[in-house]
Structure P
Amino acid sequence: MKRLERNLPSGFLLLLPLLSVSCVSNPKTTVSWCVLSDAEEQKCLDLAGNATARNVRGTLQCVRGLSTRDCMDKIKNGTADAASMFADDIYAAGLCHGLELSAGESHNGVDGIGYYVVVMARRSTSDLSLLEMHERSSCHPGIRTTVGWTVPIGYLVNTSQISVGEQCNFPRAVGNFFGYSCVPGVKDPQHDPRGNNPKNLCEACIGDENDRHICANNHKERHYGESGALRCVAENLGDVAFVKHTTVFDNMDGKNQESWALDLELEDLKLLCPDGTEAGLDEYERCHLAAVPTNAVVVRVEDKCRVWKYLERLQNVFGNSTEGFSLFSSAGYGESDLLFSDATHHLQRVLGSYTSWLGPTYTTMLQAFECEGFC
């Protein structure tokens, strides 16, 4: 409950029992799970078979969805009961469909927190503060990503550093704010159908070794992804990089053999904090833009308790399994993070609302994008 209590408004904890629906009143024993790929469907079918073989009370059915939004629709209309979703999708499921959460993933860190979005800069860069980044250069993992777009741009809107106006044109506002940037994918037709997104949002991008695929929304652009954004700053092509708190450590100590990473020294980098101060790379718990919550299981509000009880029974049998079927492993299916993230240590019950799971800071950042139409 650490995570939940920390994020709830004062006095809200008293309401938690009211959000929990009694399981006794719901006799339904089948849980229909919405899956999105052949591999996920196969793991779901294997889980159902293993649960029956181990006499786990209840029945699991696997329902194929066309997309995450299709799964939301299926859960709302009752053709599916549950699906695990990312934080941004949880917000849309709650806001647009009135859905809630039954269970959330806990990784080995703090309950309910998947990672922190941090702002990294070279220690040698002076006169740099999160409270004044106008005309500085920025490196983003990619357009429309949580780390590279939703969180940092939501932060800039909420701190009144940028304004999107009635046109709700985020790329234009971001292009007007930063001097030059690398936002991979910002000029792709799906994100720029009219071809008028600012060119300076690609000016810190470098493409591949042959100067092709500049600003591509994939690894052909060498500044793509969290590692690419870090490289962008390390090579002095950007002042700040928006990355996960783990990014720098994932590229140190020989884990990345590229020359830019081999030259990287921890003491060469710093974090920029929302209060305008600086911090060391290991101080991300107090110096971050947002704590991004882990995935959680989306359900109809009346199924919060019923689905949790079934998941609890599955977890008791398959949660820490070292032999046979493992609930939190996708090994052998050819894809990762099927049904649940492979990093999941255990599932925890969510008693509060979906916004309490997302937390006030992250929720506020998502609200900055509501003019685009979440629903």
Structure Q
Amino acid sequence: MGRPVNVGVVGCGVIFPQYAETIERLPELRLAAVADLDLARATEAARPYPGAEALSVAELLADPRIDVVLNLTIPAAHAEIALLAIAAGKDVYCEKPLAATTADAAKVLRAAAGAGVRVGCAPDTVLGTGTQTARKAIDDGLIGRPVAATATMMTPGHEHWHPNPDFYYAPGGGPLMDMGPYYITSLVTLLGPVATVVGAGSRTRDHRVIGSGPRRGEKIPVAVDTHVTGILAHASGALSTLVMSFDAAATAAPHIEVHGERGSLVVPDPNHFDGTILLSPVGEEARQPLPVLAGHPGAGRGVGLADFVTTPAGQQPRAGGALAYHVLEVMESLLASAGSGAAVTITSPCERPRPVSLPATGGPENPEPGAAVPGA
């Protein structure tokens, strides 16, 4: 590229500083503008970043300098902002999920295809050394043919620490829609796309009590299932068991385990970029920690945006819109299955994202599938 890609950020919430820090240290990206419904908030958010201009949302979308819009608004506004960016002729990269519903997400993808622009979406944590090292171990046959996986996230609920947790318990919230994108995107990265799902769900109570901040003690209504479990049948034949809950005190279960004919892997928290991978070969009692074999070392939120803008035309970005839509359909279908009691077929096409090899010189790479890891 002849110059860094100019990024315009819409939405200055709690996740903004993490993205801004990554953008500032990656040569492919330049933080050019920041916008929010509250212009004063945008001005304050832009202050630490020289060259980043605070604008209104309309001004940012109309600014010809902006190459890509980074959409960090609340999930309910993801589709609206994405469609406005697309109408302005700009690529757009969204914080997860792609939209609040698959119907809205489909509108975004259709509009992008019609306008000749691209759509990307978080999570990009799967591009770090944690999930990518586990993927390389699977691809290299260290556990043989993958047979099954488990993915577990269990907490007592975000109201214990979040001062305004209402949206976690409103339609579009719940443990699955909140944390499912990390776990399901990791499972698709490790085992490939999902073909069918069966789900079940429950909720323990009809209200929650805020435990911190100025609203401490206030009751909020619960309108979603707060414990969701399901089976994902991957097109590869592997079966994943998923448990997402706001109804448990704690769990000792690994975040993700993958089991194959020759061994099992413990995979790190998919909400983080790194972590230790443990291999248990059949016939050996001790778990063996694996060295870092693949992925972006020291990655942070925004590395998926860098991958998005550097992916050649005609090639699907690793954190691309098709993958994000597939993951959203899996989550919606799990909830639909929980309501009907019937299995649901996943209809969206999705390719297993390309792997990320360790950089040979510290820079990001876009290797082809099966590319060798330097020094491995």
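Please treat every number below as a calculation from the coordinates, not as lab data. This is a predicted model, so every value here is computed, not measured. Cβ atoms are built from the backbone, for glycine too; each structure is taken alone.
Points worth noting:
- Ranked by distance in nm of label points 7 Å out along Cα→Cβ at positions 129 and 345, structures P, Q are led by Q, which has the greatest value.
- Test item: distance in nm of label points 7 Å out along Cα→Cβ at positions 33 and 297 calculated as 0.9, pick one of P, Q: P
- Between structures P, Q, the greatest calculated value of mean count of other Cβ atoms within 10 Å over residues 113-120 is seen in P.
- Source structure (of P, Q) for P(r) over Cα pairs in 20 Å bins from 0, in percent, computed value 29, 59, 12, 0: Q
- Structure with the greatest value (metric mean count of other Cβ atoms within 10 Å over residues 321-328, set P, Q): Q
- At a computed 29 (relative contact order in percent (Cα under 8 Å, 6 or more apart)), which of P, Q: P
- Each of P, Q could give distance in nm of label points 7 Å out along Cα→Cβ at positions 89 and 337, but the derived value 4.4 comes from Q.
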